[in-house]
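Structures for review follow.
Values quoted throughout were computed directly from the atomic coordinates according to the rules given, and no laboratory measurement underlies them. These numbers come from a predicted model, not from an experiment.
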Structure I
Amino acid sequence: MLIGFFVLIGILLLGLCYEQISRRNDARRPLPGQLLDVGGYPLHITERGESGSTIVLIHGAGDSSYSWIHIQRELSKYARVITYDRAGMGSSGNGPIPIPKNTVNELNTLLQNSGAQGPYIIVGHSLGGLIARLYALKYPKQVAGLVFLDSTHEFLKDDTKFKQGFGFIGFMLKILRVLSPFGIPRFFGNVFNLLPMYGNEQKYYKSQIHPEEYKQWKGIVYRILAGKTAGLEFKGAWAHLDEAAKQLNNSSVKPQFGDLPIAVLNNPGFGEQWTEMQKELATRSTNHIHMTSDRKGHSLQMPRPEYVIDVVQHVMKQVQKRNSRTLADSYYSSSKV
């Protein structure tokens with residue numbers, strides 16, 4: 001019994017050393033972007049591409065911009081692409097708790113301070129889709145188009161199974177946070193390729209990015225698991241759902257976003273009800289498309305990056321057509337005067 005106790009203590013001490021050394025190695029890797037002050041705390045922002053539309057990628061709950069390296073690289077061939085880590089996530093500093101007012105204001109301040117000119121095409125994944133909608137409703141002139149990737153839907157606000165699922169994720173994150181100082185999540189991730197919330201999706205991602213980028217991404221995942229913000233984001237999802245549902249119910253405009261170009265892409269793994277919700281989300285505009293991936297995986301950019309790129313390019317083209325019509329109408333109206 002006593003021997004077992006000392007063996008356990010020895011393993012924990014080894015794990016503690018392993019984790020601390022690994023964190024130092026992670027910290028030595030240079031940031032892919034830069035830190036930008038948004039009013040008292042820094043956010044990590046990356047920008048690629050110099051011409052065309054400006055695309056803003058918003059990651060989901062418990063995730064980071066590092067999960068979008070491949071997508072950003074591909075889209076930057078046609079547009080200026082911005083990714084960022086919300087407060088307390090990825091390489092960003094800690095900031096206000098993730099409630100709608102803070103996440104929307106944070107995004108607006110970041111874009112203003114970055115110097116990026118709108119209107120933007122905003123791509124929101126999961127919780128990022130809710131943030132994108134709330135931003136578009138508050139700053140409609142700053143949004144040229146929307147892309148929703150497995151976006152959290154307002155109808156889930158009162159869904160018992162969804163609440164239970166989020167509750168389980170929150171509990172799991174608390175356990176992982178306790179285990180992180182002893183290197184246990186990192187050990188299982190590095191040795192057995194078991195990363196919470198990603199499953200088989202990581203094998204696709206590994207093939208899309210450079211080995212050093214993959215190591216950096218995994219290091220960021222371990223950093224997120226060791227922090228408390230991921231759990232707060234899942235908890236704060238309900239405040240975002242409540243606010244988005246309130247905006248939808250109180251909207252006097254039908255459809256909610258008029259003829260704003262919208263594309264919706266979802267994974268098939270959450271069932272038919274989820275797909276129907278995604279179809280409804282697409283109808284928030286008269287100018288929309290909806291697609292369902294042929295591969296399961298909530299982080300759609302990993303199993304099917306080409307689908308994500310296709311729907312973003314579709315919205316880019318629709319934005320160009322819409323702008324051309326607006327210019328033509330403006331010219332026609334002025335020529336009649």
Structure II
Amino acid sequence: MLIVAENAKFGWYDNLIAKKVKKYCTKLQINTDLMVVEEPTGEILTQIRNLSRDYDCIIYFSRLGDLQRFENIHLCKVVMSYAKNVEMLASEFGTTNFQMHLDLKKSFDELFSRSKKIKINCPLGTNLLGECSEIFSNKDDVSVRRFPMVVHSPISASTLSGTIVVKNFITSSGSSFYSPSYIKLIEAVKFKIENGIVKSISGNEEDVKKIDNHYNYVSKKYKIDKDVIHSWHCGIHGGLLTDTINKKDPDYWSNTVFGNPKYLHFHTCGNYAPGEICLMVENQTIVLDTKKLWDSGKILYSNFPIFFPNIDKWPTLLSL
């Protein structure tokens with residue numbers, strides 16, 4: 001086992017979680033090495049890829065594990081941890097049975113694949129209509145195993161039209177490492193969407209200018225289409241306590257809370273998942289065909305029989 005731990009000075013992971021896991025691996029008689037890394041770079045990722053042939057499994061307590069997560073670049077099993085400190089690992093977020101959320105994700109993916117029409121709203125004024133035209137899912141929808149499992153598979157945004165309203169921050173998707181990774185908004189801004197394409201942005205003049213500059217910067221850096229909204233997903237893990245997550249670093253905040261059910265995460269800037277810039281919507285309401293799946297950030301399992309076997313098998317699901 002190789003445990004890759006990001007230096008705690010960057011504020012994303014504490015300096016205990018990797019050591020605790022290494023200690024436990026040793027207790028289980030698993031030969032384990034610990035590698036401390038600095039901020040994510042392609043060079044370090046290449047170095048670890050070359051090392052991967054010498055290990056059976058790599059666990060990332062580092063943003064590195066999220067880079068290129070849709071590409072199979074390692075030569076062994078890889079686990080990306082979204083538990084970023086000892087408290088998160090010891091909470092319901094880290095200790096709830098992993099299989100429960102794998103089963104739940106499968107049910108969500110099947111439900112979306114069966115549905116036709118979708119409507120998305122939020123209290124700020126988000127209002128989108130479209131179809132469940134494509135679900136980006138397969139046996140393992142990313143090459144890296146994620147712990148905990150926190151989202152359903154991405155749903156195509158190519159048929160969505162209407163308005164997305166975002167407040168506070170616009171941040172990175174965590175797919176690549178660039179700086180500045182976020183912009184702070186003075187007021188809520190509106191993105192006018194037509195069939196998954198951003199047609200206009202309205203709001204505070206200074207905010208709109210900053211957003212334009214940021215999207216131009218990121219799209220030119222990676223040579224991607226800045227106007228595409230590729231897909232979206234919601235969080236599905238109610239054990240993630242968002243009130244305890246520090247907002248001092250908005251990029252850290254958004255790339256941590258996205259697994260909570262009260263957040264919907266749009267993949268934008270790039271015609272691929274997860275894009276390079278995310279738009280976060282809070283307390284979303286989602287209607288599939290004629291029934292609500294989410295109501296103000298709460299999953300309505302009782303409206304869809306597909307979830308009944310999950311609840312029977314995992315009764316703790318309703319208490320999260």
Structure III
Amino acid sequence: MHYCIGDVHGCLSELELLIEKIQKSDSAAVIYLMGDIIDQGPRATETLLWAMENVTLEGPIRCLRGNHEEEVLLWYRKYLDWQNSDNRTTEPPESKYDFYERLKNEVSVDDELLDRIADFFHTLPYSAKFTFPAAKETGKKSVTYYLSHAWYSVSEDADTERQRWINLYGRSCDGISDFELKKYEESHPDEIPVVLCGHTPTISAVFVSSKSGIPGVNRPGMIGYRPHAIFTDGGCFHYGRILEYPCMLCAICLETLEEIYPVSLRKRMTDYNIITLRKTLKTKDGEGFSAPTTSDLKRYYDEYMTKWIKDSDLNPYRQEILSFPASLQAV
């Protein structure tokens with residue numbers, strides 16, 4: 001079966017736990033990382049090196065290009081210009097999100113490594129598509145999943161510059177609009193589209209405020225659903241900064257919509273190790289974090305369960321996608 005894992009952002013420990021869980025239950029699993037594997041998180045360089053060893057185009061672990069990978073490629077062009085300049089400055093151009101600075105601090109960097117990184121990022125596709133045919137006995141429509149890092153406009157032509165920009169940077173916290181859906185149905189009368197993306201964390205205010213009047217629609221820090229859309233970025237690298245939310249690394253199976261997380265929700269939010277992590281973040285980032293107590297963590301967990309989990313089975317958009325008829329074999 002096919003699985004998608006949201007923005008890793010250097011959270012290699014959680015990624016390894018997720019992949020182990022998936023492959024233990026499904027030895028033939030095809031896993032897509034939804035882009036933004038680098039930057040921001042605790043093990044960003046290790047995650048990049050791991051991906052360069054394990055990600056392939058046709059193998060069991062694949063990866064889409066995210067805007068953070070794209071930003072490295074844009075920086076690399078400047079780096080090459082700097083390198084070939086007759087009047088170059090002492091230091092190379094700064095990279096966005098401190099990519100180059102962190103890389104230098106954590107591994108030995110030379111031109112060969114930078115070339116390999118750029119070559120790897122260039123191989124990452126902007127999007128992927130899977131169509132699940134309707135069961136023959138029902139005669140209903142097939143379901144097509146459009147995978148991309150940020151968003152996929154089903155009303156746009158594929159593989160255009162505009163579509164690629166949307167794949168990397170677009171957002172649509174309200175899911176596929178009625179206008180887009182109608183336009184899609186006109187050209188694909190036998191298909192139902194579902195966009196599956198990362199990029200927009202489900203902990204973000206812009207996501208949580210979207211559709212907020214509908215019971216059960218939000219679970220910040222876990223997988224989110226909107227009309228014909230699934231959001232997989234749980235904001236994992238924020239874990240320890242935002243105690244009110246679990247900030248999970250999220251995985252989902254396309255065929256069944258089974259959600260997979262590295263650990264249970266209770267463990268994620270009440271593990272005493274988060275107290276140590278919070279103290280480390282305060283020292284490292286100087287963000288003024290206070291150290292919580294175990295009772296604080298228990299309170300945040302109870303509040304989360306009451307506010308966000310109690311009605312989560314009512315999420316109409318998850319229920320709608322589950323109702324779409326599809327066989328278990330993608331073509």
With semi-axes √(5λ) of the Cα gyration tensor in Å, for residues 162-241 alone derived from the coordinates and found to be 25, 15, 10, which of I, II, III does the value describe? III
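Computing helix-only ellipticity at 222 nm (-39500 (n - 2.57) for each DSSP H run of 4 or more, over all residues; to 500) gives -7000 for which of I, II, III?
Values: I: -17500; II: -7000; III: -11000.
Label of the originating structure: II.
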